[in-house]
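Below are structures written as structure tokens.
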Structure I
Amino acid sequence: MRSTLTCLLLGLGLGFLVVSTVVSAPEGRSKDDEVLHLFNGKDLSNFYTWLVDYHFEDPLRVFTVVDYIDGGPAIRISGEKFGGLITKEAYSDYHLIVEFRWGPVTWNPRARRARDSGILLHCQGPEGNYRPDFNGPWMLSQECQIIEGGVGDFIMVPGYTKDGKRIVPSLTTTVSRDRDGEWVYDPDGQERTFRGGRINWFGRDPDWKDVLGFRGANDVESPFGQWTRLEVICQGDRITNIVNGKVVNRAWNSSLTSGKILFQSEGAEIYFRRIDLKKL
């Protein structure tokens, strides 16, 4: 994590524009420590919104800022409609620090399923390109999963080009299989390259169920109603996920190394009181 790495900007050559490295944002930059406070405590000026069907409009107020929760302001994502809060700028080589907690509200079709969200890293291409009609909720990206029992999983999120070509991102890591045959991050495991799919964090409960309020025996995330600190370090083609100070997943050889960052709305109310970006 501390070694010097060369940043590989991979040209996809399939209709996507490879985005550039860190671009200065107009709001929230700290000159002293080079921390960009993407959530400035006041508004969503460093972001824009995207929702299925509504696209750049947010008539249901899925994304808002609340003045006071647990002592201070926070971004509220209601989860009512699938989509995302997306950074206006694209970034690479950074240390992302967020603090989140779940709210009590859930929505169909996930009203009785595990509370679900996520952070899509290195988002590329047009908004909504998760589906060929560009009305999908996500973008081509690498996801750091936020779901009850699975915070820190990797999901390789595919996307489509304008000419209909489907692109599937890839990652390499060391893994072993749990008793259900699912791939789990294991620092002492077998090195394997994945094209699409998911890589579970090292302690994900093999008895995980997609039910509301699920909590595994070895979960690192905080209990419901408490704040969880989630960090993602993106350096070159490497991605490291850290939950409450513990490395839970690590991968390299990412086919995507730069892009926008998307915070998902996926059927569950979630609050973010801190979203900071440190340049590496």
Structure II
Amino acid sequence: MRIGYIVPEHGTLSEDEATFAEQNGLYWLEFVYDEFGEKQVAQKEELRAALKKHNLSISAIGVWRREYLCPEKGQDHVNQLKTAIDYAADMECPIVVTGGSGLEGQPIDEAQGQFIEIFKPIVKEAGEKDVKIALYLGHGNSVLDVPKGTDNLLDALPEIGIKFDPANPTFRGGDWTEFVHKYGDRIFHFHIKDQILIGKELIELPPAGMGDIHWGKLMAMLYQHNYQGVMSIEPHGKLWGHKGALRRQCILMSRNHVQQFLISSL
């Protein structure tokens, strides 16, 4: 396992940010996008040069807030995802993270059936380019519904995986243990983010080790499932997030806390 983080830029990398990553041993960077197309592709060579200069790599590309089932937006979102897969392959990025929401009021079984038909050829094409697709979960009306329906989707798309984040408060009220125990083999990418809950109310998303997540237990379970991917720190919230005053402190404090559980030879 290796530790990296999500950068605040979308497809670009400033000299200051690249220097920070290299100097702190955070060599695996994740980039996330709400849209993906010609603009991102046009910036590719500039980004490649910045990565090479500072010995950095892309751990994952996230294409978020997608509506693949929507009659108006679906085909455009599919095209954007395919562009992102080609981009990832060219940039030697192993993972593309995305999601997909059903239509408002649509039964989960129906939504999953449509999603599976759309994604079967996409997953096959990505695999031929050595790119894996990981779905995020716990964000609204997702087709990767927890706990209902997860087995159906993962069984129908055996090459697809999960981007897992233990601090998503909408996911089982913050209880991640049963999910990791059952589906740990399908976790392709991992986000480091802690949380503080009072009852069911989320009040803060602090650095790892300052919230409710039991990181030692979580890491032990990931070792059980032989997870060997990147653990990507996700600065979040007004104070610790990408626009917060303590963003870099969040990254470094999270790295320091999780690093104690890493076995260097694995």
Structure III
Amino acid sequence: MKILAIRMRELRKAAGFSQDAVAKRLDVGMSTYCRYEYGEREPSASTIAALATLYEVPSDYLLGLDAPPADKPSIILASNSPRRKELLGQMGLKNFVIIAPDVDESVEDGLSPAQIVEHLSLRKAQAAAKKAGANDLIIAADTVVALDGAVLGKPHSESEAFSMLTALSGREHHVYTGVTVLQGEKAVTEHEETAVLFREITPDEIWDYIATGEPMDKAGSYGIQGLGALLVSGIRGDYCNVVGLPVFRLGRILAGFGIDLLQNKEQTKP
């Protein structure tokens, strides 16, 4: 029972869980859980099995009957975007961590929007890999909005946001997201393109939208997952790509790294 208590504490701390969080996952009271972790009470077989599932280790390891599990590669999202974090969760990826390195996003002249997002997503992944383990799997993405081939970045002022939205009014533009998955020496970089059509929007509507604050941190000065959806009359392609992560394309890339989300296999290959 002493080994079990020690390993419960070690695994909980390594996973970054509080005692209260684990107690809730096990559906036991806080005092009961603490008695388990301090070796004052032995958990039932079903509780041990639940702990093994939670920490993805064999039950025998918890009981001290097996060798420690090999280090499991982490899945890392190289972005602080709450939208990308949410989309990864929707894909079924739960046990990922965030490392968002600060990278130079300038690019050479003459690159197409597709080339820009591919270059920047790879740059972000490589920067995150420097802060990660050798076998960790990195997911990075970059999104731009393009109108007639010209890239519209994030607005630096309300007047710039007004100019962008005025230019998009009543017209079709394209959203490009580059995505890179990198693990060790293997890196796959691709991009997705989605066409978005805006309805005609009046200057008053544009200023009202700007007043919400939503456009100011968005490429192209709008967020389709928020109030910006009120400006969109049509879309051709992957909606999630416009939000900031091409879920369909990323899922296929991850399958090549041994992560089959449809079968709930979130294991990465070392």
Checklist entry - If we compute Cα Rg over 2.2 N^0.38 Å, for residues 49-192 alone for structures I, II, III, which one ends up with the highest value? => result III
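For mean count of other Cβ atoms within 10 Å over residues 185-192, which of the structures I, II, III scores highest?
Values: I: 12.9; II: 21.4; III: 16.5.
Structure II comes out on top.
Rule-based calculations on the coordinates, nothing more; no lab input. Every value quoted in this text rests on a predicted model; they were computed, and no experiment measured them. Cβ atoms are built from the backbone, for glycine too; each structure is taken alone.
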